[in-house]
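Read-outs: derived from the displayed coordinates by stated rules, not from any lab. Because the structure is predicted, anything quoted here is derived from the model rather than measured. Cβ atoms are built from the backbone, for glycine too; each structure is taken alone.
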Structure 1
Amino acid sequence: MNKHLNLFRTYAKKERTYQLENDLTRALAICLQEDALFLHEVLKSIFDGDARYNKLFQDINKPPVLQISIQKNAESIKDYKHIYAVSLSEAEMVNFWGQTRVDEYDPICDLILTINDVCIVIEAKRDGIDCTAQLYNQIFNILRKDNLTLAECQDMVTDRDLNWKKLMTIAVTVSSFEKMGGNKNRFLTDFIQLVRDHNPEWLPATPIASLNPKSCNAIYRRIRIAVEDFEAARGNLELLTYNDRLGTNFSKGWADEVLYGVCSETGDLVASIYPGNTKTQGWHIFHKDPEFSKELVLNGQSYPLCIGYHVKFSGQGYVSGLWFDSHEMKKNLYTHEIFKNKTGRYSRGIWSDIEELLDDHLSYDWKGQCEWKTKILDSNRTVINMAIGYVVTLTIPKEVLDKLDTQIHDTTQLTKLVGHIYDAFENDLIKD
């Protein structure tokens, strides 16, 4: 569907901060009004086992009266026996009762739900701003007009954290349930899309076991969480800073990084490493003919390795490269002598030596693959570096991932798998 047809999207060229914040609040309020199941699940999260919930909803002969308002002055909120102070932000609310600064004024409350004699005050933020102090002041001023203080009313005020990730977990679960029953709610669907457009990280990262193999972006998101958790647990590692790849640095001198990706067709996890990707790295493996393991054992299970060949051309950074298999070599390019004497820096005047070497050893159109003419010959470069290395890939089938990743808030087993892959590359990939 065209995003401009989203019920909650403002048709404007510029998206102002407060406009979006108000749009999110308004969209939430409308969804609570128009989707009873969503309202029920949100209220359950806010009441969180409180006896008041049952008291409000167990009398079938006298249903409670619900009112939902946005942008309501604190001055107009009065005569409620209990108040829930709810924070809705990217950041979790902490230490509500530890706030000390109060200001006497008539604040505007983002979202108010009243059910009989219970009032729920929700303060919403579009980002990671901690709204605890603002929420505390709102409750202070609601009570102040009745000559009450928070200190003496702690038993009638309950603080609750309903951060965006919690809320969107509820929204996605309810929406999936409704779609299953053929009762798709347009309001909730568009609300989820509005939030996804603003910050997809607020939506729950669905466990791989619940994902279709074609949902490679969602699977990738779970893998990314596992890689980030693995990196955080190992003090000697750092995440790669490139936007186009996911991985960590590597401890051995013969490779720089371990990469993790997802096959777009099968949903499999593909881990890869590039031994000998530079001349410096090559010295660690070409002191003899390197011998790679044909498989790696992870947690008692053997997985075959795919060993390919990679020639990299670089200047100040990566320029282009070649990927090929053994059957695409007429003669063995990967010898100690060729590494020692034929790799490294080439000035423009001897680039023909590279052409002669590769023409002599490769049986396919290597010039077309690396766009030799466009990226190198026709460039304004005066030197080019050539390295001969390998690309080693390890594939973990989605069926295996399904068994490891089943709980939305638990990627422990997936994180362990990432660690097993790293350790196997480190210790078992190249035979001594």
Structure 2
Amino acid sequence: MKKYKILLVLLPIVFFSFSGCEEYISDVDPVIDLAKDDFLNTEAQMDFLSKGVQQRFATTASQLACLMDLQSDAMIYTSRIATASFPTFEEIDRGTILPDNATVQGIYIAVGQVRKYADDLVARAGKVTFTSEQRRINTLFTGNLYGGIARFYMAIAFGLNQNEPGGVIDAGPFIPQGALLDQAIAKMKEAHNIQTDAYLKKVTNSMIAKAYFAKKDYANAATHAAAGMVSGDRAFEALHNDLFNIYFWGFAGAGRVQIAVNSRFNDYVVREPKEANRIKLGTVRGTDNITYYWQMKYPDRTNNFPVMTWQENNLMIAECVLRGSGSGNALALVNAVRTSRNLDPLTTINVDGILVERDKELFVQGTRLMDQHRTDKWHITGNVWRYMPIPRNERNANPNLPPL
């Protein structure tokens, strides 16, 4: 009987408690850190969404470049450097990459997000009636340019198998490298066609030329590079700050040396001391008493990352000329680059010499992996990964891919 009395007393209390809770919750102000999807489909939100695309790109570009340089012969990982402790870096360096490598998973997701956000921006812009023509241009340019660059990155950095490059979009079928580069070029051409700013049109032409370089289509590369960046143009950069640091600083530089550079870069400087103007190195003594070299091109966490420069464009034109495409004086183009770094001019140049100049000028900019692939000069023997694998979580979730 006592139990029943207790129950009769508690029931009203519980009832009024829930009633009070309901009334309390109804008085809470609406959340301010979430937006309904449709609310973003307005002209007023286009600048905000464009900044989101650019920000995600900025946090991705230098990370991918560093990891591509690590997989190439430009950088190395060794546990003999006391501050090196990431086995995932070692896998990338050796080409023995496990399908659930956390570093690869992270950068694969990041590149995919850049692509997704950029494509989403273009789709949303199609639902907006713009009152500002300049805002319309800026929005469509941003979405198409970065959507194209993301596809370019996916095509040159990832693969289904050890030597089968390409990627996946929205859990679809595997897209081979050539087709993915075609998509990248089409997107960047859309960006070029919508843009009216002379500098940005040149930047876009240079990026299109680089995508054609990856395809080894030097005729089309020459056409676009000829309309690309020229001496005096500022670098097209991914921007960093105290919150979003450049990846090279944090994992391959002054922040923490886990990834070092190939010793040949020190050899370049020893043979020609002025090369220190563009190949900036620090040293660390390994536990094996060997001196290892690390990049100091990005000495601060806030350094910006050069995505495209007029110097790279010059070297593309010069190589195209030597390969029989386009026009220009290859030696003069190369020497203009060297002069900009206060280096002595060369007296002769050939394709092999261009590749050496690219190695030096584009030091720790993520281009070496593409150059090794397009020239069929791989540095590790055996059936190793020459691209970062599409990770296990993507494969297992995508019915179009063979699971691992």
Structure 3
Amino acid sequence: MKNSIVLKNVRIVDPSRNLDEVGTIIVKDGLIVAAGADAQSQATPTGAHVRDCTGLVATPGLVDARVHIGEPGAEHRETIASASRAAAAGGVTSIIMMPDTDPVIDDIALVEFVKKTAKDKALINVYPAAAITKHLAGEEMTEIGLLMEAGAVAFTDGRSSVHDTQVLRRVMTYAREFGAVISCETRDKYLGATGVMHEGLFASWLGLGGIPKEAELIPLERDLRIAKLTRGHYHAAMISVPESVEAIELARTRGATVTCGISINNLSLNENDIGEYRTFFKLYPPLRSEDDRVAMVDALARGAIDIIVSSHDPQDVDTKRLPFGEAADGAVGLETMLAAGLRLYHSGQVSLMRLIDAMSTRPAQIFGLEAGTLNPGAKADITLIDLDDPWLVSKDMLLSRSKNTPFEDARFSGRAVATYVAGQCVHTI
């Protein structure tokens, strides 16, 4: 029977139901029929593929809410098809694609292009985010209502903040009427403009310009005030310092609707990993101090930070094999997000339930996606994980068209051993 499977003797971790138990998952025609201990006694659908999953964990398919793709305009770095293969290998079944392509995804035709290309070529679910402002220029608002109707699930100007507060106020007021999520990176236009890494002693030793915490915090605090003023849903896309967490928690107590995310890089790495000018560690937000990293892991564990993103940002040799100060920001991450996150689980810093919640259930809830759950009746997007499988990251094994990973030669314990989208196996090892 098409897209019908039975996963037996599997540990089911489903944050949408706060469920953690050994049981069976039954999938028929791409939909979940049953998932839990009580499903073990149910009949197997005729013709279904049965897999004994003893020792494995099944979770809702992972959802990555911040993925940069080169199509259209820079297909040599990444296409929708190649990104989908990388995502499937990493256990990711749904991605939100950033609009900073060439041309920018700021009109209905581009949203429809992404949807059609994904339908024809992608292994997974690809959801387009549209630009907040036309051409990402920060001046003229896009047609938010029409773009939502066309299929945009969020609005962001990608790597840019909306610096004009009046424009941001209008955008958030308008977006509120449609229930749209406004997702922003917060980077001050001037403060730290010449910086290339976290401002501190290590930057001084390397002779590199620093980016202070305030370059993130000042525009964030401004945006949070506007979120409260407009009563719109504001999502801080990638925060990196504990002061930002404090500001967000304060805004929530004042009645603002605010969610936030963090890059797996800022949970796994710190400024010292840059070593001797290693450009694959040149990222934005920059890698912060070890104290900052530990504080952000704690904030994730207690739920103050909602979601984890890969911040997948493919760059080629021409943009990375340069002096550190001249190299482009960014790293690929779709294939390593889960494994890097499992380090936090194995160290006892973050529970498996919270980790999967941040990588699946919570992003699906924030952006209104049909994902993030193993509830009966839901689409059977499932990630099957071996928590202890040891493996070594090699750039030659990466399926992304770009190989700029900060985790090259890293040793991980745990990865996705199978990925299912609507009951169809799109990746297995």
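Here is how the numbers come out for the structure above:
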quantity	calculated
Comparison of 1, 2, 3 - label where distance in nm of label points 7 Å out along Cα→Cβ at positions 199 and 367 is highest	1
Label whose coordinates, when FRET efficiency 1/(1 + (r/R0)^6) of positions 39 and 175 (r between Cβ atoms, R0 = 35 Å, to 0.05) is calculated, return 0.60 (choices 1, 2, 3)	2
Identity of the structure behind 29.6, 93 (criterion: Rg and Dmax of the Cα atoms in Å, calculated), options 1, 2, 3	1
For helix-only ellipticity at 222 nm (-39500 (n - 2.57) for each DSSP H run of 4 or more, over all residues; to 500) computed as -10500, the structure of 1, 2, 3 it came from	1
